[in-house]
Structure I
Amino acid sequence: MHYEGKHIIRPPSEANSILLQVTVGCSRNKCTFCGTYTGERFRIKPDETVMKDIAFAAAYCKRQRRVFLCDGDVMIIPQKRLLKILAEIESQLPWVTRVGVYANAKSLKMKTPDELRELKAHGLKIAYMGLETGDDVTLKKINKGATAETMIQMGRKAREADIKLSITVLLGIAGRDRSHIHAQETGRVLSAIDPEYVGALSLMLIPGTPLHQDHVSGEFPLIEPDEMLRELRTMIAHTDLSGGLFHANHASNYLPIRARLPKEKAATLELIDQGLSGNIALKPEWLRAL
């Protein structure tokens with residue numbers, strides 16, 4: 001495989017997937033909390049290189065049933081070119097049952113509903129989208145590049161094309177002053193999109209990022225573990241899904257949560273209350289990691 005750039009990242013659920021890098025970096029690369037692709041110029045890799053990697057996977061990755069297309073925003077690739085990649089995967093890796101990608105509001109907006117359905121027909125079955133927050137004030141502060149309403153529209157667009165959606169949100173991203181608003185509004189936006197999966201991560205500040213600099217200067221206070229847990233409780237309380245999974249079991253989280261909503265909502269809120277009351281120990285800092 002030909003891997004380029006500083007980092008190759010993938011969602012936790014793609015741990016056993018074939019990681020096929022078709023872009024390098026992130027098409028946005030301006031979010032204040034993210035340092036993954038700092039200094040990396042976004043580019044689409046040559047088709048020849050991608051096809052060679054698919055051929056490599058055909059010879060050596062016959063036990064893996066999923067493919068994840070890296071890096072930060074593959075959905076932005078022009079339709080014909082992306083279809084060519086998917087067609088080659090279909091041809092060379094017939095045992096693969098699912099292709100996944102990262103997507104953002106901008107790239108989803110560039111695809112028509114028919115184009116998304118065409119991608120789904122050729123194996124693209126799940127998209128991972130970073131919402132981070134449903135609070136417009138916080139979205140602007142972290143330079144996300146989209147409003148909550150745009151996130152809702154683009155999330156629904158993917159869902160209507162029958163592409164499964166996994167949405168990431170960040171506990172602590174709004175700081176202390178807007179923590180409650182962030183939690184409520186994020187629940188509202190998640191409910192409006194109704195994704196199959198939600199993943200809540202606890203914010204960990206990355207040295208060199210603008211948000212880390214704001215923290216060092218005192219402009220951005222990082223909330224305490226119990227505050228993050230209260231934020232999570234409020235978020236889940238305001239989230240209504242029609243059967244989706246709400247995960248907060250990432251390594252960064254203080255209390256592992258995995259709940260199917262609405263069925264396990266009440267029990268999950270009770271579990272969080274037990275954590276807040278001290279009846280369940282929270283994860284120590286030395287066990288948390290990205």
Structure II
Amino acid sequence: MKLAHIINPVKVAATSPLFVAQPVTFESIRVARDFAANKADVELFTVSYAEDQEIIPAYFNKLPNLQRSVLDLARFSKPRKYPVLTDVLRSVYESSDAEYLIYSNMDISLMPHFYVAVAEILSEGYDALLINRRGISVKYKSVDELPIMYSDHGVPHPGFDCFIFKRTLFNKLILENVCLGVSFSEVAMLHNFIAFAENLKLVDDLHLTFHIGTEVMPPLDGEYYSHNRNEYEKKIYPQLRPLLDIRKFPYSHLPFHKRIVKWMLNPSFRTHEILELEGKDIVRKLKYRFDSVRFSLLDKIR
């Protein structure tokens with residue numbers, strides 16, 4: 001099985017949380033790739049802007065620099081050069097023939113067995129995976145502490161920041177101009193997976209990835225958050241809506257009260273959308289029962 005993993009490094013100031021997280025992410029990816037030798041064919045890719053190139057380790061395949069950002073698509077009072085999600089995914093899609101593509105955020109580190117476990121799970125017939133991370137202590141400050149980070153079991157995190165999908169799904173994804181680095185990129189990916197994947201699996205019970213820090217929602221960057229939210233609510237969701245089936249949502253197998261709580265507490269799910277889809281499912285079930293009774297009665301009338 002061939003896997004292609006793309007990340008989007010960015011050169012940051014020492015005051016940024018990414019200043020600590022990115023070196024850990026880089027090294028954890030290298031370790032996981034080496035661990036997977038002879039068990040999975042793993043290609044490592046980065047795509048970024050020209051000014052970010054110097055921080056990228058040599059063991060990554062550096063793809064051609066990104067040529068646009070969200071600043072080319074909308075106007076903002078505070079310019080921030082956030083990449084467009086579809087540009088990042090397209091770069092790896094066009095540069096690799098791997099059967100499965102992986103995208104993860106730059107603050108997400110991998111356990112050594114990550115690629116081996118992913119390959120094993122995918123071999124069961126899944127065409128898309130959502131990998132939930134675990135949050136570990138913010139006391140870690142150096143890549144030299146990576147072995148101890150592996151040993152820190154941490155706590156589960158409800159959101160989504162590592163996406164794996166069969167390459168055949170790429171051209172179906174509807175992502176519009178959603179940008180990375182801001183909330184709602186994960187919402188867009190999640191709902192695209194639900195809409196287009198034939199066999200989606202949420203992996204929230206395995207220790208495969210981790211994040212330094214346990215926060216659930218990062219501080220919002222107001223105008224960029226509004227941009228992503230508008231892209232999703234006004235452009236993406238209307239196109240996905242007819243394709244969404246509540247039975248394909250993560251947690252849908254749980255009893256009603258439990259799945260509703262799971263969805264409401266997860267920042268990637270939209271409560272009003274969930275309730276609308278639950279209503280449609282109730283109508284579907286009632287129609288099925290009515291038709292069963294009707295056909296049973298017709299069969300008895302001879």
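Any read-out appearing in this document is the output of simple, stated calculations on the displayed coordinates, not a laboratory observation. Since the model is a prediction, treat every value here as computed from it, not as a measurement. Cβ atoms are built from the backbone, for glycine too; each structure is taken alone.
At-a-glance table
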| item | result |
| --- | --- |
| Given 0.95 for FRET efficiency 1/(1 + (r/R0)^6) of positions 4 and 76 (r between Cβ atoms, R0 = 30 Å, to 0.05), calculated: source structure among I, II | I |
| If relative contact order in percent (Cα under 8 Å, 6 or more apart) is computed and equals 19, the structure in I, II | II |
| Structure responsible for 15.1, with mean count of other Cβ atoms within 10 Å over residues 108-115 calculated and labels I, II on offer | I |
| Per distance in nm of label points 7 Å out along Cα→Cβ at positions 20 and 244, the highest-valued of structures I, II | II |
| Ranking I, II by distance in nm of label points 7 Å out along Cα→Cβ at positions 156 and 204, the structure that comes out highest | I |
| Label whose coordinates, when FRET efficiency 1/(1 + (r/R0)^6) of positions 100 and 260 (r between Cβ atoms, R0 = 25 Å, to 0.05) is calculated, return 0.75 (choices I, II) | I |
| Which entry (I, II) yields the derived value 0.5 for distance in nm of label points 7 Å out along Cα→Cβ at positions 28 and 140 | II |
| At a computed 0.95 (Rg/Rh (Cα atoms, Kirkwood Rh), for residues 172-275 alone), which of I, II | II |
